[in-house]
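J.: Structures for review follow.
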Structure I
Amino acid sequence: MKLLARFNLIFILIFGVGTIVAVWVAYGFLRDEAVQQVREQARLMMETTLAIRAYTADQIKPLLQKVQARDSVFLAQTVPAYSATQVFDNIHKRNPDYSYKEATLNPTNPIDRATDWEADVVNRFRDDPKQKEIYGERLTPVGKSLFLAHPLQVNDAACLECHSTPAVAPKTMIRQYGSDNGFGWKMNEIIGAQIVSVPETLPIQIADRGLKTLIAYLVIIALVALLVLDFVLVATVIRPVARLSRVADEISQGKVDVEDIPVKGRDEISTLAASFNRMQRSLARAMRLLESEEPGER
C-alpha cells in the first residue's frame with residue numbers, strides 16, 4: 001500500500017472513531033438543549049396568554065360589559081380565560097405540536113374542567129402554594145408527552161363577580177352556563193393551572209436535526225482537512241522521497257553523474273536530501289578515482 005493511501009486510511013479510521021465519540025457526546029447535549037428550548041417556548045407561550053388575560057380584564061371587559069347590559073347577552077370575549085385560549089388556538093396553528101389548557105377544578109365552562117392527571121397537577125400547586133412551576137412527563141395513548149404547568153390563582157377581586165355565588169353573577173352568564181358550576185371561588189385560592197403540553201418526539205426531532213447538521217459539518221471539515229493534509233503530504237514528503245528513490249535507482253544502475261536533489265528548508269526530508277547529495281558526490285568521486293587508477297595498475 002502506498003504511503004498516501006496508508007495515511008488516508010489511518011486518518012479516516014482515527015477521524016471515524018473520534019466522530020463516533022463526538023456524536024455520542026453531542027447527542028446527549030443536543031437532547032438536553034432541545035428539551036430546554038421546548039420548555040422555554042412553552043414558558044413564553046404561557047407569558048403570552050397571561051398578557052392576553054390581563055389585557056382582556058383591564059381593557060376589553062369594561063367595554064363589552066356595556067354591550068352585555070344593553071343587549072342582555074353574555075359575551076365570552078369578556079372572560080380572560082376565553083381570550084387566552086382563543087389566542088393560543090392561533091398560535092397552535094403555527095405550532096401544532098403545542099397544546100394549551102387552563103385546567104380548572106370547578107370551571108364555569110365544562111370544557112375547561114381538569115382531567116384526572118391535570119387535577120393532580122392543580123392539587124400539587126394547592127398543597128404547596130410557593131411552587132410556581134411544574135415540569136414533567138406523562139404517558140399518553142400516542143406515547144410520552146412533556147408538560148409545563150403554572151398555577152392559576154384568584155388575584156383579582158373582579159373574578160369573584162362571576163365566580164363567588166350565583167346570586168351576584170351576571171344573569172346572562174347564568175342563563176348560558178347555569179348555576180351549578182364555576183362558583184365558590186375565594187380570593188388567593190389556586191383554582192387551576194395553565195398547562196402547555198408537547199409530545200416527547202418534538203425535542204427528539206429537534207435534536208436529530210441538530211445532529212444531522214453536526215454530522216454534515218464534520219464530514220465537510222474532514223474532507224477539506226484530508227485534501228489539505230494530502231496536498232501538504234505530497235508536497236513535503238511524497239514528492240521529495242519519490243525523487244530520492246528515482247535518483248537512488250539511477251545510481252544503482254551505474255549512473256553516478258546525476259544532478260543534485262534540490263534542498264529547501266531544514267526539515268528531516270531536506271536533511272536527508274542533503275546527505276544523499278553528499279553521498280552521491282562522494283560516490284562519484286570514488287568512481288572517477290577508481291577509473292583513473294585502473295590503467296596504471298595494468
Structure II
Amino acid sequence: MTIKLRPGTPADAETCGQIIFDAFSAISSQHNFPSDFPAPEVGIGVASMLLSHPGFYSVVAEDDGIVVGSNFLDERCSVAGLGHVTVSPTQQNSGVGPRLMQHMLDRAEERGYPGVRLLQSTYHSRSLALYASMNFDVRGICSVVQGPQVREQVPGRTVRAITSADLDRCNRLCFRIHGHDRSGEVGDSVQQGTGLVVESGDRITGYTTGIGFFGHSVGEGNDDVKALIAGSKEYSGPGLIVPARNTDLLRWCLNHDLRIVQNMTLMTIGLYNEPQGAWLPSILM
C-alpha cells in the first residue's frame with residue numbers, strides 16, 4: 001500500500017460515512033455489541049456534519065486514490081478532542097489507523113493544544129492497545145446508558161433552554177469543574193438549540209450542550225446533572241455517557257429504567273485536571 005493523507009472535504013462525506021458504518025458494524029458484531037452507527041445514513045450524517053464544521057479538522061487516508069479511512073479533531077476549545085479512527089474493514093491492521101492517529105497528534109502539538117482527549121469502546125482491545133502505545137493515559141471507565149425519558153422534577157432545580165446571555169456563566173462553571181472552558185461547544189449548542197441550563201435560585205448551577213453521545217454536561221453536584229437529564233426530551237445517539245465511578249448518578253439512571261449499552265475508556269494525553277463536580281462527557285470528551 002501507498003497510503004497518502006490529505007485534509008477532508010464535504011465531498012468526502014458519503015465515502016467516509018460509509019466507512020464509519022462498515023468499520024463500526026464489523027467490530028461491534030464481532031463482540032456482540034450494538035453499533036454506534038446503526039445505519040449508513042447515520043455515519044454519512046455524522047461525517048457530513050464534521051467535514052463541514054469549521055471547528056473540526058479532518059483527515060482522510062487514501063490508497064491509490066481511494067479513501068480507506070478518516071479521523072477528526074475537535075478544535076473548538078482549549079483542549080482538543082479526538083473522534084473515532086475509522087478504517088475500511090479491508091484495510092484494517094495494515095497501519096492506516098496509527099498513521100491517522102499520529103497525524104492528529106502532530107496537528108494538536110503544532111496548534112499548541114495542552115491536552116488531547118478521547119473515549120474508546122472498552123470491548124475493542126486493539127484500539128485500547130493502540131492508544132496506550134501512543135502514550136494516552138487511562139483516566140476512567142464511562143458507561144453509555146439509554147432508555148425512556150426520565151420524568152422527574154429534581155427539588156430546588158429549574159431547567160430551561162440556554163441562551164447567548166448564559167455563555168459567560170456556563171464557561172466559568174466549566175472552568176471550575178474541568179480547569180478549562182468549552183466555549184466553542186457551548187456556543188454551538190445555543191445556535192443549534194440543543195443546550196439547557198439548570199438554575200438553583202438565581203444561579204446557573206449546571207448546563208448541557210445536549211444530553212446524548214455528542215453533548216457534554218457539567219454541574220456543581222449530581223442533582224444538577226440529574227435535573228438536566230430529566231429536563232431533556234431525548235437522549236441522542238447511542239445514549240448519554242456517565243462516569244462509572246459516579247455511582248450515585250449511574251445508579252439513579254439505572255433506577256429510572258435507563259440501561260447500560262456499553263462501556264467506554266476515557267483516555268488523555270497532556271493536560272488533565274480531575275473534575276471537581278458532576279459531569280457527563282461527550283464522545284469527544
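J.: I, II: which one has helix-only ellipticity at 222 nm (-39500 (n - 2.57) for each DSSP H run of 4 or more, over all residues; to 500), as calculated, at -20500?
T.: Attributed to the structure labelled I.
J.: Comparing Kirkwood radius over Cα pairs in Å across I, II, which is largest?
T.: Of structures I, II, the maximum of Kirkwood radius over Cα pairs in Å occurs in I.
J.: Still on this model: Just checking, which of I, II has the largest value of mean count of other Cβ atoms within 10 Å over residues 83-90?
T.: For this comparison of mean count of other Cβ atoms within 10 Å over residues 83-90, the top structure is II.
J.: Another question about this same structure. If mean count of other Cβ atoms within 10 Å over residues 59-66 computes to 13.2, which of I, II did it come from?
T.: I
J.: Next question, about the same structure. So if we calculate mean count of other Cβ atoms within 10 Å over residues 19-26 for every structure here (I, II), which label has the highest result?
T.: The structure with the largest value is II.
J.: Please state which of the structures I, II yields 163 when volume of the Cα convex hull per residue in Å³, for residues 147-234 alone is computed from it.
T.: I
Throughout, read-outs are computed from the coordinates displayed, never taken from laboratory work. A quick note: this is a predicted structure, and the numbers were derived from the prediction, not measured. Cβ atoms are built from the backbone, for glycine too; each structure is taken alone.
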